[in-house]
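No lab work stands behind these numbers, since they all come straight from the coordinates. What you are looking at is a predicted structure, and each value in this text was computed from that prediction instead of being measured. Cβ atoms are built from the backbone, for glycine too; each structure is taken alone.
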Structure 1
């Protein structure tokens, strides 16, 4: 993929999460995609991540990936952003994060997500 196509894939992926469009996220992931987080250092599957995203969308309104900074490299992209949202109890949230995505055949095959575990705790509160 050229740089423009890689940037378009990144935008499509994060825009889909903002809209709560899990079907599109699922289409962008390769069937055997691996999703890893620095906070637990465990690798999850596409299906596990889609379930997490579904729960996230159910708890957090007004999801936005702000200050998106995308850098393309051969075979993937890195995006830094500030994820913002509002919990059902009205609390506004912000999380600085960095994701490194490996891409093959126009689909994300691996996503490594880096964020501060302390900063993510308020996002996990059930409301």
Structure 2
């Protein structure tokens, strides 16, 4: 069987991992074996945390909407329910942005949501 030296293909693969590991501490940036391990682990964390970031942002938006809704005299779940019944299909990101930057518009949305909700039981009419 003839001997295969691999040549540039192996070198390119190693250069790729060392480039990915640039800036890592000590041997993780210099030695191929450790650079490969560190880069693969970093990739796993990056993939996982891109999904975690989406969850965290959605919960942040919900907290912001809830705080603004309470300020306008309505709970978060009643606001979302009223908006859905009114046919206003804004996602949480946009609602949160409106609540932060444009409170008068948000109050108009709250008023539209309140109009769609039935009156609370036991409330004086």
Inset, instruction - Kindly point out which one of 1, 2 the value -10000 was derived from, the read-out being helix-only ellipticity at 222 nm (-39500 (n - 2.57) for each DSSP H run of 4 or more, over all residues; to 500). - result: 1
Inset, instruction - Check the numbers for relative contact order in percent (Cα under 8 Å, 6 or more apart) across 1, 2 and tell me which is largest. - result: 1
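Using the calculated result 2, 11, 20, 25, 23, 12, 4, 1, 0 for P(r) over Cα pairs in 5 Å bins from 0, in percent, pick out the matching structure from 1, 2. Please list the in-between numbers first.
Values: 1: 2, 11, 20, 25, 23, 12, 4, 1, 0; 2: 2, 10, 13, 12, 8, 6, 6, 5, 6, 7, 7, 6, 4, 3, 2, 1, 1, 0, 0.
That value comes from structure 1.
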Inset, instruction - Figure out for me which of the structures 1, 2 the number 0.45 belongs to, where FRET efficiency 1/(1 + (r/R0)^6) of positions 12 and 60 (r between Cβ atoms, R0 = 41 Å, to 0.05) was derived from the coordinates. - result: 2
